[in-house]
Structure 1
Amino acid sequence: MSKVLNNVRVIDITRYVAGPICTAQLADLGAEVIHIENVGGSEDRTPLPFDPDYPAGVGFVQCNRNKKSLGLDLACQEGRDILYRLVENADILVANMPGKAMARLGIDYDTIQGIKPDIIFTHVTTFGNEGPYADRTGFDAIAQVMSGATYLSGWPEEPMKNAAAWVDMTTGNHAVTGILAALLHRQKTGNGQKVEVNLLQSAMSIINYFLIEEELTGMGRTGIGNRAPSGAPCDLIKTRDGAFYIAILGQPMFKRFSKMIGQPELSEEPRFATDELRADNGVELSGLAAGWAADKSTDECLDILAEFRIPAGPMLSPRQALDDPHVQSAGFLHKVNVPGIKKPVPYIMPPYRLSDAPATIENGPPLPGEHTDEILAELGYSGEEIAGLRDRAVV
C-alpha cells in the first residue's frame, strides 16, 4: 500500500519521548526511519519495564514502532563517518540533544547541511536554542511545571502535574507539522531547512489562553481541581459505583440540567445567568450534581444525561478504557505481534485518518542494533569491514 512518506528516509538520533514519537509518526506515514542508538541499546529502553526478558520498557515500545535500529558510537570518528554516509541519502534528520553536545559530536546543522544541502534538520530541545536556559536538559514534567499548567491544575495547596506526557507528545506533533511543512517547501524550492521545537514553548502554546488572560486581566487564577474556569457544573461527579465528568456550557444546556435534576428554577436565578457566573458558583452547582448522582449508577446517570443532551463521560481506568465497547468497535486499537513480547501490543492507531494513504502501525520496536548489518551493507561496507567495526565497538 502506498503511503504519504514512502521513499523518504529519516535518520533518528533521539531518546525518550518527544523526538521518538515524532519519528514514529513519520514511520507510520511510510518513511524509512533509522533509529541510531548506543551500541547494545540506548538508555531510554530501560524506563517502565514490563518483562525482564524483553530489552525495552513500554515507553520505548510505544515511541519506536515501525523503525530500524542501528547501533553506533557517535563519539568516535568512525561512527560519525558512518552517520555522514547515511546523511548523503537521507531526507530528514531528527535529534534531541543540546546544541553544544551536537556541535561537539559533529552532528550540528551546519555540518550536516554541508554534507546534504537539502536536508531537513529537526532539533528538539527542552527550552529552545536561545535564552539563558538553552543548554539545560529536561523532561516533560519540567515543562509542565514551568509553563504555568501545573500551577493551574489540582488545588492551590496541592498543584498537580498530569500523569500523561502531554508536553512530549505535543512537541513531537509540532515537530511532525514542521517537518511536513519543510518537505512541502523543499518540493517547491529545492531547499532544505532547520526545524526547531522545544518542550517549554509547546507547553505554553497549549495553555496560551490562560497566559493571554493573565496578561490582559492580571486575575491570578489558581487551581480549582476538576472544575472548569468557565461554565458549571463542569466537574468529576461521583456515583454509586464510579464517577463521570459532566460539562455544561451555555444557558440552553444549563436549563436542561436544571430540569433534569428537578430544579428548573435554577436557570432563572441571576447568579447562574452566565457561564462565568456559574463558574464562580461552581462548588454549589457541583454539589447539586453530586447530590443528584449519589444514589444512581454511572450507567443510569449517563443514560439520563444523554436523554437531556448533556455532554458527559465515565471515568475509566486504563483497563476499562481498553475494554470500552466504543474503543473496541471504532478502530482505535491495533494489536501488533512483537517478537519477544508475550501478548500482542495494543497500539492506538494514529488519531487522524487518510482515506487514500492511511498511516499504519505494522511493526513493534526493533531490537538493539537489529538492522546494523543490513544498513551498513546498503552503505557499501563489506562483511569483513562490518566485523571489524563490531570488534572495535563502533557498531
Structure 2
Amino acid sequence: MKKEHVFRLLVILVIASMVLAACGGGGGGGSTAKVTSTGFQCPEPNPAVKVTSKELNIFVWTEYIPQDLLDCFQLVYGITVNREEYSSNEEMYAKLSAGGTSYDIVQPTDYFVQPMIRNNLIQKLDKSQLTILDNFAPEYMNQPFDPNNEYTVPYEAGTDAIVVNTAKVKNVPQSWADLWKPEYQGHLIFLDDTRAVIGATLLTLGYDVNTKDPKQLDEAKAKLAELVPGIKLFDSDSPKTALIAGDVDLGMTWTFEALAAQEAVPSIQFIYPTEGALIWQDNYAIPTGASHLDAAYAWLNYSYQPDVFWLMLRDFAYINPDKAALDYAKGSNLSIPGADGNPTTPAKLYETYINSSITNPPLEAIKNGHRIDDVGDATPLYEQIWTEVKGGQ
C-alpha cells in the first residue's frame, strides 16, 4: 500500500473515532441506547449533568431499589454504585454516629430525620441542584420532621398493619390486640422494628404511639413480654418469604411485603387494625461529609425521573410519592419485562397499584392511622425495652 493511502486511511480512522466519541459521550450525554441485563432500555438523564465522581456510596434499606434503576444509573453516567444495606433505622443511625463512614446517600424513615439533623449526620440539600422537587405529591412534602424539605426528599411511604393467611387462620384478627390470642402463638411474624412493635403494643393499651410516660412504657413492656414467646420470627428484610412458604400465618408487616405475599398466595390479606395502622415515610438524605456530592445529586435527579421511578410499581410497590412517575405509568403502554419475567406495561402496573387497598389504602385507614415521631430523650427507654423484651428479660 502506498504511503499516501496509509495516511488517508489513518485520517479516516481518526475522524471516525472522533465522531463515535461525540455520539456516545460520557456524563449521561450520549445518544447510544443503553440496555440492562433484563432488556430494559435506560432513559437518558433529563437534564444530564456533568459528573466527575467515578463512584457513589449508598446506604439503603434491603430490597428497596430496582436493579434496573441501579444498572441504568451506572450505564448512563459511567459511575460505579457501591451499595450497603441495613434492615433497621437503628442500625443505620448507629453506623453513621460511629463515624468513619463515607456514604453519599442514606434512607432514613421520618422519625429518624430530626435526630440525624440534631447530631449533624445529614446535610442541608442544595435545591439549586435538584430538578425533581415538583414531581412529588404535596402531602409528602413539608412534613413536620423536615419543614420545607431542607434535608430530605420523600422516597416511599407505607403502612404497618396486620397480615394474615385466611386459608390457614380460621378467626381472622381485626385488631392489634387480637394478635395476643393464644391460638395464634407460634404462628406469628413481626417486623424487627423497635418503634413499630412497641407502638402497636401501646395502641392495644389505649396509649399514644409516641408516649414518653415511663409508666405507660412499663405497661407496654409487660404486655409485649407476653407476646414475644409466641412470635416465631422477627424479620424486616423479607417477611414475605416466610409467609409465602407457610412457615408463619399472620402477624405484622408493611405495605410491599404484604402485597408481594398476596400476589404469590392470594389468600393472604392485609387488615387495617381497629386501633389504627402505623403510617410512615422513608426519605433520601445526603450524609454530612459525603465525598461524591455531584454523583449524589445526579442520583437523586435520575432516580426520580418519571420514566425511571415508575419502576417502583413493578419491583417495590409501596405508596409512591412521585406523582409525576405515577402519571407517566398511567399513560404508558411500553412493553417491559414484569417482576415475574412476563411482559407487562407501566399502565397495567399502575392499574394494579391504584386498585389495591394495600398500596392505595382506604381514606378511613389513613385517617385512623398513627405516625411515629421522634421521642427525643425517651428514645433510650424504647431501645432498652426492645432489647430486654427480645432477650427475655
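Rule-based calculations on the coordinates, nothing more; no lab input. What you are looking at is a predicted structure, and each value in this text was computed from that prediction instead of being measured. Cβ atoms are built from the backbone, for glycine too; each structure is taken alone.
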*A value of 3.4 was derived for distance in nm of label points 7 Å out along Cα→Cβ at positions 253 and 333; which structure in 1, 2 was it taken from?*
2
*Check the numbers for distance in nm of label points 7 Å out along Cα→Cβ at positions 261 and 381 across 1, 2 and tell me which is largest.*
1
*Please state which of the structures 1, 2 yields 56, 39, 20 when Cα extents along the principal axes in Å, for residues 125-228 alone is computed from it.*
2
*Consider the structures 1, 2: one of them gives 0.70 for FRET efficiency 1/(1 + (r/R0)^6) of positions 69 and 141 (r between Cβ atoms, R0 = 25 Å, to 0.05) as calculated from the coordinates. Say which.*
2
*asked:* Of the structures labelled 1, 2, one was used to calculate distance in nm of label points 7 Å out along Cα→Cβ at positions 213 and 357, giving 3.2. Name it.
replied: 2
